[in-house]
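Below you'll find the structures, each written out as structure tokens.
Values quoted throughout were computed directly from the atomic coordinates according to the rules given, and no laboratory measurement underlies them. Values in this document were obtained by computation on a predicted structure and should not be read as measured data. Cβ atoms are built from the backbone, for glycine too; each structure is taken alone.
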Structure I
Amino acid sequence: MAQDLAVSLPSAGLLVSLYALGVAVGAPVLTALTGKWPRKQVLLAVMSLFVAGNLLAWQAPSYETLVGARILTGLAHGVFFSIGSTIATGLVAKEKAASAIAIMFTGLTVALVTGVPLGTYIGQHFGWETTFLVVAILGLIALIGSAVLVPSNLKQAPATKISEQVKVLTEPRLLLVYAITAIGYGGSFTAFTFLASILQDVSGFNASAISLIMLVYGVSVAFGNIWGGKMADRLGPTKALSWIFLGLASVLLVFNFTAVNPITAVLTILVWGAFAFGNVPGLQVYVVKLAEQYTPNAVDVASGLNIAAFNVGIAIGAWGGGLIVANAGVEHTPWVGALIVVGALLLTRLSAALDNKQKQSAKSELCQAA
């Protein structure tokens, strides 16, 4: 791609960062601006924007056009997952909310780990432009599916001013969950960003074997997402997140020792996949739950900010992991990532304690009123 567009490799890599920036901005900002629109209309509009952006990238005559297309699709992506979470929870009973979000996010999490090898294969055999065409076709299928299957009478939040929606940014309980999301994902991606390098340089796998391992990892991710959603429904978000973060930190720490052996490395990676994205449903349903309690007029915006927090965590984890690789070596990223995930675990327990304190206060007030 860099050679075809006559740009440097870092400039080509910037296309990934700009897409993530589009997601981070689009999730909260555009979700707030479209708050008065019917949810299905917004869903179909952003899917149309996503398809158009990828078609533009497919036919981009210059690097500048491709940059614009990537930002456009990133903005659409952010809004899609913001409102998608609240749409999913609104279509099922409250006790199945996390499972509904898990099903929705399974596509995203599998795409994160399978999209790279599949996209690389398409790019190598048919040209990088064709990759965007394939994504546009997949987006069109999703657009048609949404138009046909998503009901039109979705629950619509009352129209509110932008100033009321901005209150999400000042609500301490929501900010705490955003920190949990960013730190939890930052820890995981400190190591995951360099997983291919670990498998090659430490475990001794070749490139073709690494691609296969990443695909198997994707299957584990899908399982973990569904499993994490069911756990969050059964135990509640904070209990489920506590167990998942504990498991994730433990697996990353163990991987620091098992990575040297090909067999134990693969076995550990399979377990890692189940824990790495098992927290997505719990985190998202927890944000929606707290938003309904503290900022009921800005639930979609609160959901969008958590999507932004995911991307911030991924970006910071990749950046921090790069520093570790440059100064200590790629083999040190797993245990450092484990320590960061422990931070997310501690914040989760703090949030759970605040929930319990709030419940006790509510019970005391009821007793006094009686």
Structure II
Amino acid sequence: NQANMSAKGIPQIACVMGSCTAGGAYVPAMSDETIIVRGQGTIFLAGPPLVKAATGEVISAEELGGADTHGRKSGVVDHVAENDEHALTIVRDIVSTLQPQVQAAVNMKDPRPPKFDAEELYGVVPSDVRAPYDVHEIIARLVDGSEFHEFKALYGTSLVCGFAHIWGIPVAILANNGVLFSESAQKGAHFIELACQRRIPLLFLQNISGFMVGGRYEAEGIAKHGAKLVTAVATASVPKITVLIGGSFGAGNYGMCGRAYSPRFLFSWPNSRISVMGGEQAASVLATVHRDADSWSDEQAEFFKAPIRQKYEDEGNPWYATARLWDDGIIDPAQTRDVLGLAFAATLNAPIPERPSFGVFRM
């Protein structure tokens, strides 16, 4: 990653305030400029105990990979600092010499506040992720002037798509308004193609239980239509940001740009949930499989299902997810607009690739 980032002209500065051992030694060694703190930072492929075991040489950590060794002899570091504060001052001096990046060209407008108070989001979103609500109410409290140019408003209504601005930055929004059907999946794929053609960043507001299931929907091709949406999300060339505003279950996570689909940022609301399926569904499925082999009473079935439901309740919690870096942080719903403004501004520091070499396919 460091080599690839360097090839793309992304500056990398390393500040060694502790030990960089084994593979970690390559991080400062592959950086553009490296600072080390005297008497505190060390860089070596093997520490003193391993050196003694391998070669018999007895040497201190400072002699092996300290500031004088790498500042005077090896040249691995470029600057030697006397303490942490001095090191950070050097970092700031280095950053001041960097040339500012030319921001990606997008149709910016003067920011305007939404017409509706963001504090009202607490009353719009139900505490139960299974309870339905109109996602337009969320969008109206995030976008500039509460103005939303909706795409295919009457078709595939369980997925709301449209263009808006957030802090003056144009964004293409996809927001769940129910389970994904074939029509909504095709609509989403079509809309993502438009956004890529126009080089507009994508915002996914995720509250999804998954794709619709059942014999009728399989016969209608829900798998192939869902694949179109997943493919469009995976291959979209513009910046993508995802906010979990409710549930994030199963393949719906894929179609709405979950972590595996490389959003530049992924944030969660405190009420969100994430798992392969809901706890009740998981417990029922596993109970059915086991019941096929044994005859159970209702009490036995409940005894089997209760710990499964509890496991999903505990591990589908957003705090469990964020503690494992499955997202980039839990944010206050009322602060979502400000967070998105900063996040989208950051994404524009990287160039947006040229338009795809093919036109927009009508789905």
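Data overview
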read-out	value
Given 19.2 for mean projected area of the Cα convex hull in nm², calculated: source structure among I, II	I
Parent structure of the calculated result -28000, given that helix-only ellipticity at 222 nm (-39500 (n - 2.57) for each DSSP H run of 4 or more, over all residues; to 500) is the read-out and I, II the choices	I
Parent structure of the calculated result 15.6, given that mean count of other Cβ atoms within 10 Å over residues 70-77 is the read-out and I, II the choices	II
Among I, II, which structure scores highest (criterion: relative contact order in percent (Cα under 8 Å, 6 or more apart))	I
